[in-house]
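Please treat every number below as a calculation from the coordinates, not as lab data. All values derive from a computational prediction rather than experimental measurement. Cβ atoms are built from the backbone, for glycine too; each structure is taken alone.
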Structure I
């Protein structure tokens, strides 16, 4: 993987890199990051199922979401297995302040297509930030097993980000979608300024 964290940010479209000191917080409590990560994989699978249920007439999307559900659940199992191997219990879900703030950006309502595009853009952004965080963990964690694990997952997340963004552009007006994506990225950078203080994937 011969590119820097900065070029990774540009590739993902993100406007603000994670504060590298976030990894120091993670290092002190690997159990917490793994539990939070496990719930993130669960929520990613739930998002895919929700899109299938809400937009069944978008056949190509449904087919991709079926594959994504399987992949995200397999990732959940991988994280859950690591938690068990290390003698820890799953623990309860925590509030994801990042996602709670991000999903307030677009106004509620609009046509079904507009609602779909907004949900796809949110999903693309969350996957992009996850990918950026996984790359940072893969490069900076002293725990070699976890560093390698996050290196493998990082590649999947990048593929998910491009898939969601591609569907948003396919189903919406390309120019309008790109404008909304640009505005969402700028908003996300502001949200990120107040985060990177907890051992959460998006925290």
Structure II
């Protein structure tokens, strides 16, 4: 379903397990950024009522996820650390068209968002299957399902409003681009690292 070209090496989970506090802090900030991204898409494309409605729901879900991760952090006696930069997302952002028309920009932003959700979903699935911490295994399984839904939402809107753009071709270009980017990741205890 996700159409990712390169799977995460399962040994990444071993890295994660060595620093649970760091993965949780990074994950919390990823959820906050996902909510902010949805609001940004709404702000830039407010003329599409269905997109606004669905992305408001998505943004709320991302904030609930942020709170859920923060609750786990507090329960375990950790503290939410400072916001982390997400180098993977910053590199992926370079794919988006500069210039062009508003519709192309919207489609690219939706595809960019879908890719981040797809990779997060893939990582959550791996965590749910491989992490030894049973609480986190269940937690990541539940979030994996939600991320898959977010991926579908973004792809769906790109296809719906990108009728005059070859969205499938653009998606394949992004899949290829992401495969090159992700080769440099999977070495840190972060969601995309």
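Annotations
- Ranking I, II by distance in nm of label points 7 Å out along Cα→Cβ at positions 16 and 120, the structure that comes out highest: I
- FRET efficiency 1/(1 + (r/R0)^6) of positions 80 and 96 (r between Cβ atoms, R0 = 25 Å, to 0.05) derived as 0.30 - corresponding label from I, II: II
- Calculated for structures I, II, distance in nm of label points 7 Å out along Cα→Cβ at positions 32 and 176 is largest in I.
- Winner on distance in nm of label points 7 Å out along Cα→Cβ at positions 40 and 56 once structures I, II are ranked, highest first: I
- Looking at distance in nm of label points 7 Å out along Cα→Cβ at positions 104 and 136 over structures I, II, structure II comes out largest.
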